[in-house]
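Laboratory data are not the source of any read-out in this text; all were calculated from the coordinates shown. Keep in mind that what you see is a predicted model, and the values were worked out from it rather than measured. Cβ atoms are built from the backbone, for glycine too; each structure is taken alone.
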Structure I
Amino acid sequence: MSDRKKLTREQRRALLSTAAGWLACGFGSGLAPVAQGTFGSLAAILPWLLLRQLSLPLNLLVIAVGFAVGVMACDIAGRALGVDDHRSLVWDEFIGQWIALLPALFFAPWWVVAAGFALFRFFDVLKPWPIRWLDRQVKGGLGVMLDDVVAGVFAAVALWLLIDVLHRHAAAF
């Protein structure tokens, strides 16, 4: 089965019938008919709104635990579907998006969240080195998760730089 192939009704039902499948497909957001990664990233913002109330260390702990559980869940779901990284598996988008939004824990304006979302999608879709290499070389649940973690780190750094530049520019006036 290719990662582009649509899931059958039975496969969708099978994914949603297990905890691993439910988590791996982002609580159902990965079952969108198109742009599954974008839908997964958007869905990730909802729980992030609760996570942003936590301290940075607790956010990092949630991300680390979410990553570890995601590796297992995506591995189980991928084996059940017969493909390592089917597009319906979007828990990696949740973790990558939460990493991308780490700078937004310190800055409240809505545009910071929107920019974090856009930057994560940019890096996740473009896949600059080493993201593309990881996506192609690392398989299983770890492979599903790892490239999005790096895309999230790239997006977080870019967001932090954007905030810094805009803050310095605004302070000059």
Structure II
Amino acid sequence: MVGWSAGRLVGWSAEEFTALQVPFAGRGRRTEEYLAAMRTLWAEDPASFTGEFTRFDAIRVNPKPLRGSRLPVVFGGNSDAALRRAVTLADGWYGFNVPAADVPARVAVLADECARHGRDFEELTVAVALSDGTPEHLPALGAAGISELVVGAPPSAPDEADTWAAELARTWIRPRK
């Protein structure tokens, strides 16, 4: 469930959980607890924590985050539960493989959760990777409150990177008039 990728904690697929022999069911609860444990480690010295999935007593972990005990956390996922977690536990939301037509509704749920939990929507980073994005979607995405857009995954073969980057540039960068 837990791994590092480019400075990001990742883990979402059933296969990842199976490989680590961790039950896929209850992953949200487990993730919430792991985040609470990490924030305890970042903030306290020595740190103690007792939960359902992890516990430690009077330990020290160094180095501590440069920004103090509050590292930015972004929760991914498109379900209502994922959006609720983003609002109650994190600094942002990342929607992955979302159809452009669905973005306003997902962001509306996110905004409703902010209102329900007394959180300012403007405090959140709101990012999406569209399943069908084109530059024509940009005005509607901006109006919906999207602050970051992911426009493609790089190819697995390094020798295809130049072609991939050139195609992204042709699609997404418009010449100035």
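Of the structures labelled I, II, which one yields 12 when relative contact order in percent (Cα under 8 Å, 6 or more apart) is computed from its coordinates? Working through the options, I get structure II. Which one of I, II has Rg and Dmax of the Cα atoms in Å, as calculated from the coordinates, equal to 18.8, 62? Source structure: II. Of structures I, II, the largest value of mean count of other Cβ atoms within 10 Å over residues 22-29 belongs to I. Structures I, II were shown, and helix-only ellipticity at 222 nm (-39500 (n - 2.57) for each DSSP H run of 4 or more, over all residues; to 500) at -11500 was computed from II. Computed over structures I, II, distance in nm of label points 7 Å out along Cα→Cβ at positions 14 and 62 reaches its largest value in II.
Where does the value -0.32 come from, among I, II, when log10 I(q)/I(0) by the Debye sum over Cα atoms at q = 0.11 Å⁻¹, for residues 30-125 alone is the thing being computed? Label of the originating structure: I.
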